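All of the numbers you see were taken from the coordinates with simple rules; none came from a lab. Source: prediction; values computed, not measured. Cβ atoms are built from the backbone, for glycine too; each structure is taken alone.
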Structure I
Amino acid sequence: MEFLSTKKIHTTVHFKPLHLYPIFKQEQSYPIADNEWHKFISLPCHAGMNNEDIDYVIYWVKEFFGNK
């Protein structure tokens with residue numbers, strides 16, 4: 001997120017799993033969701049983005065991961 005912010009790309013923390021909200025609290029365990037959800041971010045995605053905007057985001061995400 002820090003890297004993308006230096007490129008003027010706004011990201012946010014991805015939504016946490018529903019079972020972690022008090023209103024949806026359950027007795028059941030979701031170990032995979034509990035371990036993985038904090039690794040995800042939300043990238044910009046809205047109707048106002050044009051192809052250049054999309055390409056810009058893709059380019060910098062690929063650069064962060066070594067263009068794999």
Structure II
Amino acid sequence: MVVMRGENDDEVIDFARMTVDRGWNVRYIEYMPFSASVAESARLVSSREIKKRLDVLGHMEALRHREG
């Protein structure tokens with residue numbers, strides 16, 4: 001999920017809940033504006049902010065890739 005302020009940042013928690021409800025794996029990706037405009041930069045939601053929003057759900061564990 002590419003998280004963009006004002007576009008879908010209100011769905012971060014919903015996607016996290018789907019990891020439990022539906023067995024999904026979700027990756028949160030910072031939006032990378034390609035222009036230097038203030039409007040584009042304002043859409044950025046940092047990984048730190050995403051993690052802080054997810055703290056309300058409790059402890060998270062990183063998904064480890066299994067080789068095989």
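The table that follows gives values for the structure above.
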quantity	calculated
Kirkwood radius over Cα pairs in Å - structure with the largest value, from I, II	I
Of the structures I, II, the one that 0.95 was derived from, the read-out being FRET efficiency 1/(1 + (r/R0)^6) of positions 7 and 23 (r between Cβ atoms, R0 = 41 Å, to 0.05)	II
Value 4.6, calculated as distance in nm of label points 7 Å out along Cα→Cβ at positions 31 and 55, assigned to which of I, II	I
